[in-house]
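S.K.: Got some structures for you, see below.
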Structure I
C-alpha cells in the first residue's frame, strides 16, 4: 500500500483495533488526537505514534497529515469531517458516517469541491466475500434477486448513560446496527428502495430501540429488516433469488456464505477473506481510492443508506439535539 500518513481521531475500541491492524502490517498512525492528554499519550506510546494531540483542530490542520480516520461517536463525525476536508485531508469515518443525509450531502459537496476522498468505514463493502457474491449474482446463475431478509439484534441493559440509549450521543438501533443491515440490503439490490414502511418501538430516552422495516425499489425487489437493542437475534442476511438463495451469518465481517440451489436442494459453501483483516481491507480500498479509484469506496451506496436511515427516523419522529 502507498505510504500515506494517517491521523486518528479517537482512542476507543475501534481505534485500537485499527491501530493493531496497521501495526500487524508493519505500519503505524502518524498522529492521534484525544481530548484526554493521558489517554492520548498512552495510546501513542502503545502504537508507536509520532505525534499526539489534545487539540484535534491542530492535528487536522497538520500539513504532514494526508488522511484522517474518525473513530468517535456518531454525533461528532460531521464537525471533524468538515474540518479535515477544509484542511485538504482525505477522510475515512466510522459508521454511521454522519447523523443524517443533510450532513452527508454537505460533506460530499465539500469533498468534491476539494478533490478529496470521503468514505464510510463500512466493512460490508470491502470484505472479499461480498465482491465474489456480487460476481455470482451478475453471472445470472441464481437468477434475479427478489427479496433480501435481514436480522440484527442484541440485548442491552437499560443503562441510559451509555451510547446505545443516550440521545445526546446519537443512540438507537438505526445508527448503531441498522447501518449494517441497510448497507447489506443496498449492496444486493439493483437500486435504492423508494417505498418504505416501518414500525418502531422507542426507548424511555426517545431513541429507537426496536424496528421493523419493509423496503421496495423501482424494480420491485423487496427487503425486510428487523432490528433490536433489547432482543438477541442472529446477525443473518438472506438473499432470495429465482433459482436459489444465499444465507450469510455474522454478516458485517462475513467470510462465508451458504448457497442453496432451488432445483436440487443442494447447498454449497463459498468462502473468501479473513475476518481478522476486515479493517485492513477498508484501509487498502481507501488508499486505492486516494490513488485514483474512488469507486472502491462506494460513496454512492453510503449516500443511499444514509437517506434511508434519515427518512425512517423522520417518519418515527426520532431526532437528536444537533438536528433541532
Structure II
C-alpha cells in the first residue's frame, strides 16, 4: 500500500471516527513528514557533560542522574536513581540510541527499568534490560500473558514514528501506594492518571524529589491522547500537592524553553491544578480548533480535546 493510499484511508477514518481524531491526525503528519531528523548539539550548562554525541549527563545529586537526549526532537530525559543495593532507571527514551552503555558507565548496581507511562518515547530501551518493572493497574494487567507484556498500539503510539510495539518480560509488578527499597533510599509508587491512565510517578520524600514523567513538564502538556482525562488530571494534581513540599523539585521528562534537566517547582504544579479547575468548570477558555490549548503559566500550556 502506498503512502498516499494510507493517508487517504486515514483521512476517511478522521471523518468517521471523531473520538480518535487527534491520534489519526498525528499519524497522518508522521506519514507525510517521515521520522524527524536529530537536532543539532545544543549548548548545555557547564555542569552538564556529553556522554557521547547523543546523551548528556547531569547530576541532580550524588545518587540521582538525569540522562538527557537533547538531539531527539522531543528532548527526552530519563533518570538513574541509585540506592546502596539497587538502582532504578526511570524511563528509557525512544530507543534511537542504546542507553545501556550509559548506565554501565554510571553504576555496577543491578538496575530495574520502569516507565513513567507506556508511550514509545519512554520505553524504547526497556527490552535491553533483564529487570523490568510495571505499574500494577487494570490497564496493564489486562495485557500480561505468559509470553510477555505486549503494549497496545494506543498505549504505545509508536506508529507515529514507525516504531513497533515491544514485547516486555516484566519481572516486577509494582502496586500503587507501596514503596520500593533501593537500600538506604526508599521511593513511593504513585499512580498518576491524567496524561494516561497508567502513568506512574515516584516520590522520594527524603531527597525531596518527585519523578513526574509526562504528567507535568516544560512545554505543551498532552491531555488529548488515548486515555487522557482532565478530571483525572485535576485529581492527580490535588493529590500531589497534598504530598510534596514547598521545596520539592519536580524532575520531568521533556524540556522546551530551558537548558539542562527540566526541573519544575511546586508552584508550577499549583498553577496547573488551578488551571485544571478552571478548565473543568468552563471558566478558562482555550484557543484552537482541533484541540484547545490553555496557557498555564509562562513555561506550561495544556492541549485537550475535551470541550
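Throughout, read-outs are computed from the coordinates displayed, never taken from laboratory work. Just so it is clear, the structure is predicted and the values come from calculations on it, not from any experiment. Cβ atoms are built from the backbone, for glycine too; each structure is taken alone.
S.K.: So if we calculate distance in nm of label points 7 Å out along Cα→Cβ at positions 253 and 285 for every structure here (I, II), which label has the highest result?
M.R.: Structure II comes out on top.
S.K.: On Rg/Rh (Cα atoms, Kirkwood Rh), for residues 133-204 alone, which of the structures labelled I, II is highest?
M.R.: Comparing I, II by Rg/Rh (Cα atoms, Kirkwood Rh), for residues 133-204 alone, the maximum is at I.
S.K.: Upon calculation of Cα extents along the principal axes in Å from the atomic coordinates, which of the structures I, II produces 60, 45, 37?
M.R.: Matching structure: I.
S.K.: Computing relative contact order in percent (Cα under 8 Å, 6 or more apart) gives 13 for which of I, II?
M.R.: II
S.K.: Given a value of -9500 for helix-only ellipticity at 222 nm (-39500 (n - 2.57) for each DSSP H run of 4 or more, over all residues; to 500), point me to the structure among I, II it was derived from.
M.R.: I
S.K.: Here mean count of other Cβ atoms within 10 Å over residues 45-52 has been calculated and equals 11.9, so which of I, II was it run on?
M.R.: The value was obtained from structure II.
S.K.: If distance in nm of label points 7 Å out along Cα→Cβ at positions 197 and 277 is calculated from each of I, II, which structure is the one that comes out at 2.8?
M.R.: Label of the source structure: II.
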